[in-house]
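In structure tokens below, several structures.
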Structure I
Amino acid sequence: MAVSAVPAMAQVQVADKIIGQVGNKIILQSDLNEMFNQEKLNHPETPDSAKCGMLYNLLSQQILIEQAGRDSVIVTDEEVDNMLDNRIRAMMQQYPSKEAFQEANGGRTIYQLKDDFRSFFKDRTIAERMQSQIMEKVKVTPQEIEKFYKDLPQDSLPPFPATVEMGQIVIKPKVDPEVDQLAKEKLEGIRKEIVENGKSFATMAGIYSMDDTKDNGGELEFNRREVDPQFASAAFRLQPGEISPVIKSKFGYHIIQMIRRSGEEAKVRHIVIIPEVTTVDLEKSLKKLDSIRADLVSGKLTFSTAVGLYSTDEQSKMTGGMVYDNNNSSILAIESLDREMAQAVSELKVGEYSKPQIFTENPRAGTRSTRILYLKNRTDPHILNMKDDYARIQQAALAKKQNEYINNWIAERIDTYYIKIDPEYSQCPELRNWVKAAAKN
């Protein structure tokens, strides 16, 4: 589609020049270089000729933005800030620390980076929203889907691994009140050792904390929107060096020491003690799930109703109990399933429910919970075909038709704008119509 560019957040380009213009909107060499550098980082085999298509995207974006202004398509500053936060967090994951990330980006702070890229993200989002509005009317018929499939090279259709669609009803065991109180008292004792007896917070975290931050002295960097609200609220009340009282989150009991904070970002040390779920607690949950399973098997309950009534996992409730992967797809490769789920899949037929099982809910902390699994669908390893992959083929056919539609929509409007293309890009096949329009000016 016309709008697909994402800025690289790389170092600022030294040399710059105007390489394109639509109306009074200019496109700089640095805009194109940043896009190309990011693509090259993700796909090293990307040829220099790819810049032609990227420049086409940037030029098309300007026409979409102009149309959005005419049609009153609005993107709020809050939306842009949220997208910037998500983009920066994703980029930071490629670096060992926040400092290393900033150093790789020319020494710019997170706030400087957000300022540098705010207008780019706002323009891109406006263009994407306008594009979506234009393409809403584009649909594909069953005949078009079948033709799209038949037109694919039949001797090189892609293979797909075995996949499943799984649902789950999760019941988190209730911790015995005495065990819960012991966990709280243990952490209160640890806090006393730090505050009153001068023990090192980092050392005590390494000894006692029950998550994987213990290997780093309890250090944790986060955006307050990413963590449990109770944890975030307690942390952001602290001044640097200050230690919180014992607080409770959905994960367990915490004490927090603020290291530094800036806006919505913070770096802390923390110690978490997670009340232990006993065998008795697990057995109570398994017994409850066994009763629910009996009602499911007999038809007294539907799966979606049971999820709404009994599941204690909020994320599962939001998806009707279905399990999704990191790409927000409910079609899961069997090899990507956790050990307990993979074992259950091997024993289930489509439409069946597993026996209640204990599983590792949080691998970082080793906490356990209980669930019933539901096998909605299963696909064996296969080559792309209309029976098993109709939804995939439908989506691909729709994407192709939408892409053709938006490109034609843009082509019809090029002549209505003042266009300028740098001679360096005048030979790009993708820009033939743009170069013709520029020659008229």
Structure II
Amino acid sequence: MQGVRLRRVAGIICVAIVASGVATALASGGAGSLDRSFGDRGKVLTRFEHRFGHHGGGHPSAVARANSVVIDSGNRAVALGTVAQKFALARYKPDGHLDRKFSGNGKVTTQVSTLHRDARSEAYAGAIDSHGRIVAAGVAFTKLYFQRIALARYKPNGHLDKSFGNGGEVRARFSRFDAGARAVAIDSRGRIVVAGFGPGNSWGLARFKPNGKLDRSFGENGTVITPFTDYDEAESIAIDSQGRIVAGGFAKRDLGLARYELNGHLDPSFGDGGKVRTNFPGLASADSIAIDSQDRIVAAVDSKEPGNVRRFTVARYLEDGSLDDSFGNSGEVTTDFGGHSVAQDVALDESGRIVVAGRAASPGHRKFAIARYLPGGELDPALSHDGKAITTFGSGKEAQGANGTAIDHRGRIVAAGYARGKFALARYLGR
């Protein structure tokens, strides 16, 4: 009799738990809904208090912009960008509050430039290594106003890692001409690979050892220059399952891709001698790339058509560099958000679905925009019923948009960018 009662009690408890879970799911919405457990009903704005000018004088900075977001092993989001012409980072606890274990208040800024007046450095991308250290990559200016590759590495507590480069910072160049990093990735050996621009408006890549020194086994003394045309720039980078480095960007008016072997040489099995150019209407660039389990390359494409019409576009390439005909319309997908829309960053979830974040704008209204696609390129109806979600901060009249996206360990989608002069983050339910 006692066993029967226990089974009945256990059954009642199970029903209660299931009912509670269903109620919670219904209250919080389905995939694509803002995650109300994050920040202020799914959104966070972060202000940085810093000033322009010599010795901190001048006017307070009004603009902070997150250009990238990464997720650490503690499911904390780290947003990286620029404020007051400095590298800027902020780390958030899973509930969206600033993590005060990070640099004391959750935020840190670093001036990587060597200038004493009107100093300027900008962070465009970030990555986290196997030790939980955060690498920020971008551009710094020298005293002669040349641009240089700039890196800074931070310990998990937010302090600069003094074992890296010069007191936690690295500045590097390809030659005496301008150079800068737009993207960064870390390989299985902890080496840091950056892609950006080099001399003569060409693509530039550099690889650094874990201590911040250039890796002389890569290319020519640690650097590689890849010209496509007379006006080129790499905007994105990823590493495939074989350790090959794939960079994406633009080659004059076309989208460009290049794949490199471990020693920095172009991979002749990819495209035309290691390079691929794809013509889209107007101007096109692979602003972000990700590589799936089949070593296919997924690109978020910034496509600007004649008349300044911008389209939210995604393209996928096979391992040999050819467009994947099984994806969308002959390898390409365009998504209409109404008005102008730009795809800025791409991430892949554990089910192989493609998440792309960017911005959409119509007259007098700007917003974060995300879309999720099934592996075949169709919009995923499980996300907001039509595969798309938009978010506004405030009235939507102010400049705002998502520059970066990442997927956390619970499948939630984090988008980071800017709104109202602040770092702006939104988190969406993914399941």
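Quick one: distance in nm of label points 7 Å out along Cα→Cβ at positions 105 and 129 came out at 2.9 when computed from one of I, II, so which one is it? Among I, II, the structure yielding 2.9 for distance in nm of label points 7 Å out along Cα→Cβ at positions 105 and 129 is II.
Assign the value 1.00, calculated as FRET efficiency 1/(1 + (r/R0)^6) of positions 273 and 361 (r between Cβ atoms, R0 = 35 Å, to 0.05), to the correct structure from I, II. Traced to structure I.
When helix-only ellipticity at 222 nm (-39500 (n - 2.57) for each DSSP H run of 4 or more, over all residues; to 500) is computed across structures I, II, the figure -14500 traces back to I. From which structure (I, II) was distance in nm of label points 7 Å out along Cα→Cβ at positions 145 and 321 calculated, if the value obtained is 3.8? Clearly, the read-out refers to II. Supply the structure label, taken from I, II, corresponding to mean count of other Cβ atoms within 10 Å over residues 65-72 with the calculated value 15.0. Derived from the structure labelled I. In terms of relative contact order in percent (Cα under 8 Å, 6 or more apart), the structure with the greatest value among I, II is I.
Work out which structure the value 18 belongs to, where percent of Cα pairs over 39 Å apart was derived from one of I, II. Structure of origin is II.
Comparing mean count of other Cβ atoms within 10 Å over residues 201-208 across structures I, II, which is largest? Largest calculated value belongs to II.
All of the numbers you see were taken from the coordinates with simple rules; none came from a lab. Source: prediction; values computed, not measured. Cβ atoms are built from the backbone, for glycine too; each structure is taken alone.
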